[in-house]
Structure I
Amino acid sequence: MNEPMLPLAIAVLTISDTRTEATDRSGQSLVERLTAAGHRLADRKIVPDDIYRIRAVVSGWIADPDIQVVLTTGGTGFTGRDSTPEAVKVLLDKEIEGFGELFRQLSWQEIASSTVQSRCLGGLANATVVFCLPGSTGACRTGWDGILAEQLDSRHKPCNFANLVIPERGQHG
């Protein structure tokens with residue numbers, strides 16, 4: 001039986017001190033990929049790499065019952081202002097350790113040992129899945145094409161994150 005894909009409401013946050021909507025290729029890449037997959041863009045913002053501004057936006061989206069997925073791009077490296085993991089990790093109810101592990105495994109094929117500098121992160125908070133990707137367009141492509149496209153597709157077997165955040169299917173406690 002072919003069941004239909006259940007579209008999710010996804011918000012995209014770009015973390016950058018320099019990008020604008022016109023120059024945000026990574027955020028635009030995620031928007032194009034999620035809409036091509038049949039999902040709906042629920043919101044999109046750009047904030048500077050500031051732990052409290054990142055946390056404010058992400059926590060607002062986690063609290064919004066109309067947003068099921070939050071994708072961030074940027075701020076996951078080791079430079080002085082990279083603070084996305086510190087901003088987001090405290091908001092999570094459960095961390096998805098395997099997300100960062102699998103991302104780095106896939107990324108190894110593209111950038112070799114430089115992948116160890118990626119502090120990408122995934123987790124679940126208030127029945128919302130949150131994924132923090134690096135800021136490069138290539139990293140967003142790797143994360144979406146290699147992991148998120150399947151894991152946000154309600155038809156993917158044996159399990160996926162979509163079914164955890166769809167109200168009639170999820171385990172909201």
Structure II
Amino acid sequence: MGDENIELALLGFLFEEPKHGYELFKEVSDPIGIGEVYRLKIGKMYSILKKLENQKLICASVQQDGNRPPKNLYHLTNTGQAAFKDWMSSPIKHGREFRILFLLKLFFINRNKTYDAKDLIFKQNQECRKWEKRILSTMDDPKINSSYQRMVKKYRLSQIEGYSKWLDWCERTVNEKNNT
């Protein structure tokens with residue numbers, strides 16, 4: 001999975017308010033939140049924060065608290081806000097990233113009501129249908145002559161079908177929630 005997506009997901013934790021690194025790590029690793037879906041080591045998180053700072057998506061201010069060592073307080077920049085909003089409104093482009101990244105997006109949708117769950121679910125279902133069409137178009141390709149290749153394609157199709165069924169369930173759940 002591309003680190004750039006996890007980098008963008010980290011921006012979501014700073015979207016509401018600035019946070020210290022350890023405070024951010026506790027949120028990211030919370031098993032009731034995304035800790036159930038994705039594991040991030042603290043050292044990796046700090047290297048991602050440094051990269052985001054270099055990309056001007058976040059900025060850090062140093063805070064001194066008495067005799068304690070100074071701490072960085074991370075803030076989302078306007079550029080970071082725009083990048084996060086764009087990421088949140090775009091479907092996942094690769095099936096191998098769906099399991100983690102779509103669940104991260106749902107986490108932020110549930111956390112911040114700014115984003116439209118129905119719209120994202122619709123866009124993602126459309127993207128899944130593109131994946132399905134692409135695989136189906138190659139199923140009868142004479143170059144695919146091994147049973148192994150057909151098994152792999154059938155496996156991928158069954159995954160995509162599962163994603164679509166689950167997305168349909170998510171859409172029904174969102175609709176029910178909105179109607180209550």
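None of the figures in this text is laboratory data; all of them are computed from the coordinates on show. Given the structure is predicted, the values throughout are model-derived calculations rather than measurements. Cβ atoms are built from the backbone, for glycine too; each structure is taken alone.
The table below lists the values:
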item	result
Read-out FRET efficiency 1/(1 + (r/R0)^6) of positions 43 and 155 (r between Cβ atoms, R0 = 41 Å, to 0.05), computed value 0.95, structure in I, II	I
Given 0.30 for FRET efficiency 1/(1 + (r/R0)^6) of positions 19 and 123 (r between Cβ atoms, R0 = 25 Å, to 0.05), calculated: source structure among I, II	II
Test item: helix-only ellipticity at 222 nm (-39500 (n - 2.57) for each DSSP H run of 4 or more, over all residues; to 500) calculated as -9500, pick one of I, II	I
When mean count of other Cβ atoms within 10 Å over residues 11-18 is computed for each of I, II, the largest belongs to	I
Structure with the greatest value (metric relative contact order in percent (Cα under 8 Å, 6 or more apart), set I, II)	I
Which of I, II yields -0.50, -1.08, -1.16 [log10 I(q)/I(0) by the Debye sum over Cα atoms at q = 0.10, 0.17, 0.18 Å⁻¹, calculated]	II
